[in-house]
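Q: The data blocks that follow each hold one structure.
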Structure I
Amino acid sequence: MYFLLLLLVSLTTAMRHPIHISLCEINHNAATRQVEITHKIFIDDLQDAIQKHYHICTHLATPKEHPDAEKLIEQYLRMQFQCKINGQPIRWKYVGREYEADACWIYLEAEQALPIHLIEIRNAVLLELFEDQINFIHVRTAGERKSMRLGLDNEIGVLRF
């Protein structure tokens, strides 16, 4: 399933993609006591969302990239992505980003010493742009992996471990 999703994402990057998806991977690394969060979002969609909210054209992944692009990406994610672990909101920090073809990989992390028994995620990334937007979430903790799909009709989801 995961391979097919990545293949589908890759196939749609050569043109203005006809589907609207993002991917969020959350990994609880008990050894480092970190929650590592990775978002994969199409660059053009991310630019459109930032343009809509902040009225700034970022020109992501080009030589004309706006000098505040990184700050704008972080602000956008703070507005659209929140997470609670065991009922407590986590305070993630922005680590960085990199580009791959037509996608932007965004890296976040937060401290989490306790095992994850319940995770609540609000992922409204790009929902303001596309009615058919689907945000896939994959969570790994203690050797277990669970997934969910969020969208316009359900931007908040809960997983129990």
Structure II
Amino acid sequence: MSKVGVIMGSTSDLLVMQDAIEILKGFDLEVEIDIVSAHRTPDKLFDYGRNAHTRGLSVIIAGAGGAAHLPGMIASLSPLPVIGVPVKSSNSIDGWDSVLSILQMPGGVPVATVALNGAKNAGILAAQIIGSSDKCVLDKILAYKEGLKMKVEEGAKNINK
């Protein structure tokens, strides 16, 4: 079974990152959750980034606010795909500092970046990455997308009642 690592810089990010955790569990993916601060626990960050693939992880979702170095540093250390979630934190400048810190990575160190507080989309993207080589997960994504379509169609029917 594929496993997704969901990491964040502090416990205050959990409220946002919970959306990724829930959607991943909804796709029946195993989730490893941890707090890894780029600035306060650099040794842990290096260990996590260098060894995540040896623990069976397939994708890492990293959420961070403020300077938001966590996703990029993990991407620099790990051979796994990294999805960055910019988190609007209390020390953030409307979240733009986090967005740009994660989005503006140098060539050779990619981080897929979702919207500000967009952890749900990070979870879906992680599942889609895994689903590209796992038919069981792919079938769940197809069913999820069909559910989205049906919800819109139902809303369209009800709007004219």
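Read-outs: derived from the displayed coordinates by stated rules, not from any lab. Quick caveat: nothing in here was measured; it's all calculated off a predicted structure. Cβ atoms are built from the backbone, for glycine too; each structure is taken alone.
Q: So Rg and Dmax of the Cα atoms in Å, computed for just one structure, reads 15.4, 45; which one of I, II is that?
A: Derived from I, not from the others.
Q: Using distance in nm of label points 7 Å out along Cα→Cβ at positions 35 and 139 as the calculated read-out, with 0.8 as its value, let me know the right label among I, II. It would help to have the intermediate numbers written out before the result.
A: Details: I: 0.8; II: 4.0.
The structure behind it is I.
Q: When relative contact order in percent (Cα under 8 Å, 6 or more apart) is calculated, the result is 22; to which of the structures I, II does this value belong? Present the calculation step by step, with values, prior to reporting the outcome.
A: Details: I: 27; II: 22.
Going label by label, the one that fits is II.
Q: Tell me which of I, II gives -6500 when you compute helix-only ellipticity at 222 nm (-39500 (n - 2.57) for each DSSP H run of 4 or more, over all residues; to 500).
A: On the way: I: -6500; II: -15000.
It was calculated from structure I.
Q: I have 0.50 for FRET efficiency 1/(1 + (r/R0)^6) of positions 19 and 83 (r between Cβ atoms, R0 = 25 Å, to 0.05), calculated from one of the structures I, II. Which structure is it?
A: Numbers: I: 0.50; II: 1.00.
Among I, II, the structure yielding 0.50 for FRET efficiency 1/(1 + (r/R0)^6) of positions 19 and 83 (r between Cβ atoms, R0 = 25 Å, to 0.05) is I.
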